[in-house]
Structure P
Amino acid sequence: MKNTLIIGDRIDVDELKSIQLNILMVIDEFCRNNEINYSLACGSLLGAIRHNGFIPWDDDIDIQLLREDYNKLLVEFPQMYSHVSLISLERDKRWNRAYARAYDVRTIETEGVNGEIDGIGVGIDVFPIDKVPNDEKQWLKYNKTRMFIQDIYQLKLMRWSKKRSLIRNLIVILAHVALFPLSLRGISKRIDSLAQKYNPCLSDYLYETCQGIGKNRERFLLSDFSDYIDADFENNKLKIIVGYDDYLKNTYGNYMVLPPSEKRVSHHQFTAYWKEPVN
């Protein structure tokens, strides 16, 4: 679905970070007021520990919640809290991801995945964390299925690109033809269903099943999410899991060592604007 809203001034990277941080503070306030636990996640958690804020060459924010807290957030967060809205599979039939997003309603994104849905602006990703099998063989089988469905989702997102060879572009086109009956929302609902499969079971392990990354990562220990502490992030105190060291080692290895200079690049894939005020 193409954006039909009138857009105003373009948002630069510094302003983008400021908007995202403001959204995070709104979520933090709501969660603390409603006894909902969350944690900075992925590069945001790494940034908090290694840089006390954003990774200098990064420009997004991610948080994660155990499924029980995630569901509570989806149920209790108002349609509008200040200038922030929360969208998810459960809250909006247009949404096509297996995780939620909190976004600033005064902004709009184009040229990215969000640009396919009218009205979705600059935001932060909100990931659920779910139980996964205790048994190693069962986990490997489960993870293989998870990645297969995630790969289908990624194929649906791919478009013709000049950076790809002709043969690879033809493969993408053929994949689109084969996957035509499947919608992104339908695939996301399948990912979400798989993610919650083992939540009723006793398990010592968790995983970010709704994310499309982490093919070679190990499961996370349930004990790493047993409590939450505050960490410095851009001169604010924000929540992180008590087992952040295990999480970061699992995700990034020796995470305190900076990557090579050629890998210190932004993954920014969209353009953001302020919406024009309605007179």
Structure Q
Amino acid sequence: MLNLLLEPLNYEFMRNAIAIGILVGILCPVVGSYLIVQRMALLGDVIAHCVLPGLSISFFLGIDILIGAFASGILGAFLIAWIRSQSRVKVDAAMALTFSTFFALGVTLITVLKNKLDLDSFLFGDVLGVTPQDIQRTLVIAGLILLTVKLFYKELLFYTFDKTGAQAIGLPINAIYFGFMAAITLTIIVSMQAVGVILVISLLVGPALTAYLLVKELHQMMIVGAMLGAISSVSGVYLSYYYNLPSGPAIVLVSSSLFLLALLFSPSQGILARSPQLEPSTPLKNRLNFLKRHD
């Protein structure tokens, strides 16, 4: 058993994959917890697809993809907010329009600019191709986001559950919104290498949703979700090594399996753990009704 755990560590690419898997496995559920409690889970998927035009332009200009992807993702988030504020269009429709437009623009730019962008890696991730530089960048970004969440936890909590009240007491809700969008975009960018754009929403939402079924407080949800995210990432990397599976989908399938277990067996909200409501049998109900009438 110990040999099964240690054998993959003999290879540098596996050590790198496990390291970045743990980092994004911790970071994604923390950010995803806010998305879930705000009922904006699909916003992560929208922003994930909005980064494609920025990636394409960055490749063409030969600059760091983080710059272009971040700018493109933030632009998509603000476009959604602008459409909502300037029209009667609902948020789900605004997200659907932005999602399709940016993704189509990204694919078009890849063709027009003749970029050698690996779409398979972009869509499904390539955690086994991670470099030490990728790990360092992910560590810095994860550290900054987690530190910000810790320092401004009370303000973020108030904003999440009562935006009107947060504005009434003088909190800069526009700045908080911008910071929140920036955190989501950066989280998605650093997670793309591990699971890809299509599957990143699962890593953002899956472990956090599992924790939501197990605990009641937001900070507990983030802590438990981070633990489950790290476990999912490491388990998925090991499964991809031993069973020759694509790493990104393997990570997501482990995360989804943990959610299914929590959905069935959670002590407080599990389907199978719920106590059946005892209803009196028909003869007994008839007897009770008889006694009431003749009391």
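FRET efficiency 1/(1 + (r/R0)^6) of positions 205 and 269 (r between Cβ atoms, R0 = 30 Å, to 0.05) computed as 0.95: which structure among P, Q?
Q
Figure out for me which of the structures P, Q the number -11000 belongs to, where helix-only ellipticity at 222 nm (-39500 (n - 2.57) for each DSSP H run of 4 or more, over all residues; to 500) was derived from the coordinates.
That value comes from structure P.
Comparing structures P, Q by mean count of other Cβ atoms within 10 Å over residues 13-20, which one has the largest value?
When mean count of other Cβ atoms within 10 Å over residues 13-20 is calculated for P, Q, structure Q comes out on top.
Please compute mean count of other Cβ atoms within 10 Å over residues 37-44 for structures P, Q and give me the label with the greatest value.
Largest one: structure P.
Comparing P, Q, where is mean projected area of the Cα convex hull in nm² highest? It would help to have the intermediate numbers written out before the result.
Values: P: 16.0; Q: 23.3.
Once mean projected area of the Cα convex hull in nm² is tallied for P, Q, the winner is Q.
With mean projected area of the Cα convex hull in nm², for residues 53-100 alone as the yardstick, tell me which of P, Q scores highest.
With respect to mean projected area of the Cα convex hull in nm², for residues 53-100 alone, the highest-scoring structure among P, Q is P.
Every number in this text was worked out from the coordinates using simple rules, so none of it is lab data. Keep in mind the model is a prediction, meaning the values are calculated, not measured. Cβ atoms are built from the backbone, for glycine too; each structure is taken alone.
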